[in-house]
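Structures given as structure tokens follow.
Taken together, the values in this text are just the output of simple stated rules run on the coordinates, not laboratory data. Small disclaimer: the values here were computed from a predicted structure and weren't measured. Cβ atoms are built from the backbone, for glycine too; each structure is taken alone.
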Structure 1
Amino acid sequence: MTERRKLWILVLCCIGQFMVILDVSVVNVALPAIRSGLHFRPADLQWVVNAYTLTFAGFLLLGGRACDLLVRRNVFIFGMGLFALASLVGGLAQSQGMLIVARGIQGLGGAVVAPATLSIITATFTDGHERNRALGAWGAMGAAGGSVGVLLGGLLTQLLSWRWILFINVPIGAVTTLAALRVIGAEKPEAPSRRDFDLAGAISGTLGLIVLTFGIVKTDQYGWGSARTLITLAIGVALLAIFIVIEARFAKAPLMPLGVFRSRQLSGANIVVMMLGASAFTVWYFASLYLQEVHSFTPVETGAAFLPPAVVLAAASQIAGKRLVHVGAGRLLVLGMTLIAIGLIWMGQANTTGTYWSEIFVPFMIVGAGIGITFVSVTVAGMAGVEPRQLGIASGLINTSRQVGASLGLAILATTATARTADLLGHTSVHSALTSGFDRAFVLGGIFAAVGAVASAILIPFKRPPARARAEAPVPESAAGA
């Protein structure tokens, strides 16, 4: 294979990764516009985000399995085509349900594209040094997707319409798909020993998460003790129990082999990364709403406000990656999650009279530093807790746990914020009621982060990672995108 062809393959894979990460961050800035355009209730607005993250999390491991069993190019093209088509439908959406379904299908497309890009790069670049450079570019594009998304979302929303944050994926996806047909080879996988996709496991697990999240979200209408809420939550738990039974007893090639959780360190890393998702992911959601609905920031101003913490995040992740060799993942995880907790609880003291610079900027930067430190460290900690043959499974579980934590965390925090705001409306100004709701969400997110810090101290050893984990751990998705 010529160097030029390799370069084009890398470019296409980086574009795919960029789009998948972009579509998380680009939506956050447009949330107020989407809310007014389609008349979302405050508690239901989170489904614009959660529909994507839940299906992404639920089918991520299945997407990885498809790359092992099918022609990688075809998997990539299918994912990109599905992603672009769902983006078109979402941009044309005339109802809340239509947009939410489209976002869910986008998440499915993303769950296919993300592992396909990594698999294609790994198969294309066989030399160790060459592969590391390619993976570095792939990871950088993920970081760029997270950082650029907030500003691009603001520009598109303010200058055109929130619909263009979805429409923009269509031409890019179409061109990338056509180019992949010409550039990426159609090599078949090497004689897989098992051709079981474990579709039953993927569907039961994803449906369980969706039903459980739906039950949490609807507590603002029906209350935690109502029969409707309890039945919905019970159905969600039952579906997740079915998922576990399928993985333990019936799946020939389970997506989530339960045996890997015998590793205390891997189990601890998954708990920490769930707390990371529950706390860090939601800061972007609520900060966007707070700046636009309380301080009347334009979408472009909001995107610009997100850039400094994104830069700090990227810098902190680079520094943490270098210090892991000397310090060890356990210490860095405690530091990172503690910084997130401090920053979020500080943000939870905001009021209507302050400004972005006086109340949000400094804690926002602290949170960004904490996310950068934690994201790199938790991935290495999880990789160090398993044998070499289980590295792929461990990496997929960590990314899945982060998305699950983000979805459930957002459901809990959004419901809490909405309930607090509803209680205060009529007794104080709208801005004060909104701010109080956002403050409660920030503080609760800080508590999640604090739980993650404690779990890090208890479950993750305070020692340097072995050379195997540092050398073989795959490059994770961008923390900025998260």
Structure 2
Amino acid sequence: MRKDFEVVIVGGGPGGLAVGCLLAKEGISSAIIEKDPAAGGRFRSVDFHGCCLDSAIHFLASLVGPPENTSAYQFFKMLGLPLEYKSVPWAMGLVTRERPGAVDYLAMDPRLGAENFFNFFAFATGVTMGDSAKAELRRVADITADMSDEECHNVVDISFAEWIDRNVSDPIAQAVMYGMEPVVGASPKDTNFGYVAKGFGSFKSHGAPHIWYPSSGTLEEAFIAPMVRYYTEHGGEILTSRRAVNIDIAGGRATGVVAADTRNCQVLEEYAAPVVVCAMPIFQAVAANILRPEFLTEDWAESIRRCAALAGPDLCGYFLLREQVVPTDGYGWIHIFDTDYGIPTYMGDMALGSLTNATVPPGKQVVASLVVGSAPIAQFGLQPSMDTIRQAQGRWKESAEKAFPGFNDAIEHELISLQLNFTRYAYATVATELEIQSPNIDGLYFAGDSIWAVGNPMSDKCYQIAFPLCERVAEFLHGRS
């Protein structure tokens, strides 16, 4: 089987669909090759004992003020698609076995800006931060808020830990910044300063990162379904259950994609195109030999290796409770910190299905968990045994029980899954930042969330990348004609 397109996109997640929609809007013919039976990637929903909920906790974050300023919102607005949202409190919760059911909460308040860090330090330690540490953190907030995007891109070769050691002298201020790991999602020694600077600076420039979520529907219903409809109605083709085997490259140019039809004995299909967009994580494409290593420059190969080193799994849990145990009139999403470890230790996130618009049987309650791979209880590597997975989930459940007594007894059904962490691999400290266009192969482009060491957080980066990428593709195709 052979088909010709102007563009073939490998990967039908949010990034691949965003690129496809913008190309379709410009009348450029394209096809999306997707390995799963349906498009959506990590924005898919899970059918779980009469419930429908997100496959993982993916709240949307804005470093640029209100959600209307985000790339995702602007994308949907440009295409005339609805995207209503609600703001989500960014809350921390302290639990301990000494006070079962008594959760101490602290929610980030955008009106307070950098003061949030002082309040968080006092909340977590019970100690008021001194004037010297406050002055140091205000200075850091001033420095990062004044950094342009270009300046942030210029320091992706410096780790956050290295920058702290060089530029922050107050020990308390150092401890607070090192303690940002649960917020950043990766260790300061592995994270580039450019990305952290963009996030830290938002506390002064925009009050704090704004967390939001669709006002109705799951992420699949609110994001994926409208994009699929738009793309297909404007001439795009989504070829599901096709596993990309190889991005064809000849004479320094992309020429198409070979895919295997997983429904039909892995029969190979060829899709010819002068432009190929790799919208799956670039390190996965290289590891699977979809993008062969000989077509990488040495500096890109090293950057991809460093990103892959941060590509560990997150542990996702789904719990159907036979009755309501977690109050719905409080915070629907919390970072759980357990104080029974000497110092407050981050144990993972808890999100109520009612906050994420999940479908739930009457009288019951659904709760989702997320234990990020950088958390102390989730240091089980890329190939964990079921025993280590159960231990990590068990420790999360112990902390949840301290917060909400009766939680474990109320569990009627429970599932766990491992999912590739979302975006954090792109925070790696690299000498060469991975860009949207191959430095040495004409017609080869990259989308999704695994490129750009500096950009908007989480899934918003997929939409941020889609705009300039489609402009470059259109210019390339116009130049060929």
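Comparing structures 1, 2 by distance in nm of label points 7 Å out along Cα→Cβ at positions 107 and 163, which one has the largest value? Write out the running numbers ahead of the final one.
Working: 1: 2.4; 2: 3.0.
Biggest value here belongs to 2.
As an exercise: helix-only ellipticity at 222 nm (-39500 (n - 2.57) for each DSSP H run of 4 or more, over all residues; to 500), calculated from one structure in 1, 2, equals -26500. Which structure is it?
Values: 1: -26500; 2: -9500.
Considering all the candidates, the number was obtained from 1.
Suppose FRET efficiency 1/(1 + (r/R0)^6) of positions 187 and 299 (r between Cβ atoms, R0 = 41 Å, to 0.05) works out to 0.40; of 1, 2, which structure was it derived from? The read-out was computed on structure 1.
Looking at distance in nm of label points 7 Å out along Cα→Cβ at positions 3 and 323, point out which structure of 1, 2 has the largest value. Please list the in-between numbers first.
Details: 1: 3.7; 2: 5.4.
With respect to distance in nm of label points 7 Å out along Cα→Cβ at positions 3 and 323, the highest-scoring structure among 1, 2 is 2.
Ranked by FRET efficiency 1/(1 + (r/R0)^6) of positions 219 and 275 (r between Cβ atoms, R0 = 30 Å, to 0.05), structures 1, 2 are led by 1, which has the greatest value.
Can you tell which of 1, 2 yields 5.8 when distance in nm of label points 7 Å out along Cα→Cβ at positions 203 and 267 is derived from it? If you can, show how the numbers build up before the last one.
On the way: 1: 3.1; 2: 5.8.
That value comes from structure 2.
Of structures 1, 2, which gives 3.2 when distance in nm of label points 7 Å out along Cα→Cβ at positions 11 and 331 is computed from the coordinates?
Traced to structure 2.
Taking distance in nm of label points 7 Å out along Cα→Cβ at positions 51 and 451 as the criterion, the highest value among 1, 2 goes to 2.
Which structure, out of 1, 2, was mean projected area of the Cα convex hull in nm² derived from, given a value of 22.6? Numbers along the way, then the final one.
Numbers: 1: 21.2; 2: 22.6.
The read-out was computed on structure 2.
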